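Structures follow.
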Structure P
């Protein structure tokens, strides 16, 4: 499955944990296949891009750089929901942090990110991403508000792995 064109616009953070960061809002559902899973990031989801410290951006790149922004967006979504659709059974299944990080690595490869850069990003996420896996109270409030927003737009939040509002 080819990844669709990613349409993001500058947005204002709806999640207080993203306050002070540059965020982009997804302008359409974004489905991708990775590692035997189908992940659909919903219209309206906000992402702060790849979590690259400013001091390292000269080496790795800007958080919304074209060749890894889609991978970062999907990875952010997986860190929020901890769910993806199994390609064989078609059902949403729980995933581990390692599964989410492996999806990031696969999507970076699909987008043509070179081996050294891809491994550097992956290893940094494996080393430093653990503190972001468990959703805190603000993340949970954001997900509840986002599920309500999806419901208000007459879509079903459960197809994205969210509870009905």
Structure Q
């Protein structure tokens, strides 16, 4: 999870979540909000964290991974880059567990009568696009695929009650 620092970050992230985190910063660390806060922080266009993180997938050496991880850490924490070694250990463990190149969620057997997909930001940031190689939809945030959805998806719409923003 990302720990916000500075009043401006609390204000910006809180505004995106429609929560006054500037007046109630402790809410950012609650189990209900911590992941959402981190996600909103991560996708801020001025930070360009997705683009930098994508570079990790193409690194071949530990030295290259360390260089990219330092870049990410500086964007998140400023000049404080302690803990790079630990981050690399966690990254390498995760990379072994996640199929290479599959950096999005796979939502299988989605049922619009029972399931809910919680998203951050506004509805206009997202689109649903049919998958070209299999039945289902891709859920895109701006231009990035963030999930594929399979199951009963024929009439899914971002205006449906199964999508919450």
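With Cα Rg over 2.2 N^0.38 Å computed per structure, which member of P, Q shows the largest figure?
Largest calculated value belongs to Q.
Among the shown structures P, Q, from which was the value 1.2 of distance in nm of label points 7 Å out along Cα→Cβ at positions 48 and 128 calculated?
The correct label is P.
Out of P, Q, choose the structure whose coordinates give distance in nm of label points 7 Å out along Cα→Cβ at positions 136 and 152 equal to 2.5 when calculated. Matching structure: P.
Values quoted throughout were computed directly from the atomic coordinates according to the rules given, and no laboratory measurement underlies them. Computed from a prediction, not measured in an experiment: that's the story for all the values here. Cβ atoms are built from the backbone, for glycine too; each structure is taken alone.
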